[in-house]
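Below you'll find a set of structures to go through.
Every read-out reported here was derived from the displayed coordinates using simple, explicitly stated rules and does not represent laboratory data. Nothing here was measured: the structure is a model prediction, and the numbers come from that model. Cβ atoms are built from the backbone, for glycine too; each structure is taken alone.
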Structure P
Amino acid sequence: MTLDLFSLAGKTALVTGGSQGIGLMISRGLVQAGAKVYVSSRKADVCDAAAAELAAFGSCEALPSDVSNPEAIASLVAELETRTHQLDILVNNAGTGWAAPLEDYPDSAWDKVLGLNVKAPFNLTVACLPLLRAAASSDDPARVINIGSIEGDRTPQVENYAYTTSKAANHHLTRILAQRLASEQITVNGIAPGPFPSKMMAVELGERQSDYEAANPMGRIGQPDDMAGISIFLSSRASSYITGQIIAVDGGFSTAPW
């Protein structure tokens with residue numbers, strides 16, 4: 001085994017939702033491992049700021065886009081194609097949630113959450129296929145990494161019906177795409193994070209972080225390097241023979257009673 005198994009030098013990556021939270025953790029890890037990273041998020045100013053921050057560690061550029069919109073996806077990929085002839089790594093991280101009591105849960109929540117958490121990863125992956133195919137080889141496949149959640153494999157305490165359901169669907173979509181694209185030397189894997197400091201979990205952790213830490217076998221919540229490490233692994237030659245897997249990164253949280 002050599003350390004270059006984990007090098008991303010010469011690779012190009014696109015990370016959606018890459019300007020904050022888990023997406024920023026992933027983007028930073030990929031940049032520091034040697035990849036040229038394009039970060040994409042809905043707000044151009046936030047996206048630009050993230051790219052400027054990450055450029056201190058390597059090569060990073062902003063490509064703002066709202067990937068919940070199919071037309072915006074087409075424009076994003078068209079712009080990406082003007083900057084690179086291949087895409088080695090696609091990270092479908094952009095996501096959203098919606099919590100409300102059962103009998104008040106709005107239909108619009110299902111449309112918004114399923115649209116961004118399930119339809120968008122599918123649509124963007126399909127749109128990026130020509131670039132992914134151009135990067136793919138038997139020795140070092142192109143990579144698609146979908147960000148799910150441990151909430152997709154367990155019943156939560158919070159009433160976030162669409163979110164939990166969407167993450168279960170995201171996990172299964174990952175397996176389906178892995179089976180379909182394996183013969184083209186494109187791997188598709190998922191990361192299922194446990195509690196990490198992020199905008200989506202800011203309120204929950206602000207109120208109950210000590211509860212989450214006490215419930216976790218490792219006694220803490222996730223940190224940026226935890227997310228960077230698994231992302232680098234799934235993007236590197238070290239994982240060339242792995243596809244269709246959902247990897248929980250949660251300190252054992254999903255194994256504990258809650």
Structure Q
Amino acid sequence: MRRHRHALAAAPLSLAAALTLASGQVTAEMQTETVEYTVNGETFTGYMAYDDETEGKRPGVLVVHEWWGHNEFAREQAERLAAAGYTAFALDMYGSGKLAEHPEDAQKFMKEATKDIDQVKARFMAAKDLLQQHDSVDSSKIAAQGYCFGGAVVLNMARLGVDLDAVVSYHGALGSPIKAEAGKVQPRIHVYTGGADKMVPSDQVSGLVKEMQDAEADLTLVSFPGVLHSFTNPGADKVAEEFDMPIAYNEEAATRSWDGTMRLYEEVFSD
């Protein structure tokens with residue numbers, strides 16, 4: 001495992017289809033590390049962000065990227081979490097260098113990464129272990145949040161019984177061949193979805209509610225009326241125009257979902 005430590009901001013990373021987020025405010029105390037690690041012989045590149053002036057150990061949050069791959073948007077989310085007092089690790093589910101510029105490439109990378117659920121879990125768990133081992137992290141307090149493809153990943157980790165305090169899905173696919181079992185789902189779950197998201201139709205929403213009720217899971221689901229897919233990402237509008245995709249940024253939904261996530265973390269990590 002190789003770490004590259006930076007103060008203030010990350011090393012440049014090529015952008016995927018303009019899906020970027022304008023740089024958030026980063027304080028002088030924030031530290032970021034580009035972390036190279038291996039899973040079953042394959043190299044992955046993640047991004048750790050934390051505030052080194054925060055005293056003591058703090059909770060850790062995993063960030064799982066959209067279907068484009070580990071890009072600047074994922075790193076910006078890690079920095080936002082660091083600014084909020086957490087150590088965040090934006091993991092890599094595809095492998096180093098696999099960053100899509102076109103939807104066809106994104107689909108190919110996603111299909112390869114998810115061909116085997118054991119592979120998905122192994123890549124997620126390797127990143128979770130890295131985060132838990134970080135000097136700044138209380139290893140007993142870990143959450144995961146994912147966007148689009150990443151939202152589906154974190155929900156599946158909850159279904160599989162992974163030990164997490166909280167899971168948050170933003171405009172992620174809600175259907176899955178994996179079904180949650182009663183007593184197995186450990187984290188509190190927040191799902192934020194667009195009411196007009198053509199990629200996440202209403203039958204997926206109702207199906208998830210029934211699945212989680214049957215599994216006796218703690219689920220909060222918010223559906224934003226009229227909101228499309230990728231509502232958290234300011235770069236979505238440009239991509240929608242370029243590739244004729246039914247996606248759009250929505251500032252209100254993005255703000256409300258983030259605020260809800262912060263309240264969730266305050267509650268589950270308060271002990």
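Computed values, structure above
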{"quantity": "If helix-only ellipticity at 222 nm (-39500 (n - 2.57) for each DSSP H run of 4 or more, over all residues; to 500) is computed and equals -10500, the structure in P, Q", "calculated": "Q"}
{"quantity": "Comparison of P, Q by distance in nm of label points 7 Å out along Cα→Cβ at positions 102 and 182 - largest value held by", "calculated": "Q"}
{"quantity": "For volume of the Cα convex hull per residue in Å³ computed as 114, the structure of P, Q it came from", "calculated": "Q"}
{"quantity": "For Cα extents along the principal axes in Å, for residues 78-197 alone computed as 39, 37, 31, the structure of P, Q it came from", "calculated": "Q"}
{"quantity": "Relative contact order in percent (Cα under 8 Å, 6 or more apart) - structure with the largest value, from P, Q", "calculated": "P"}
{"quantity": "Distance in nm of label points 7 Å out along Cα→Cβ at positions 62 and 174 - highest-scoring structure of P, Q", "calculated": "P"}
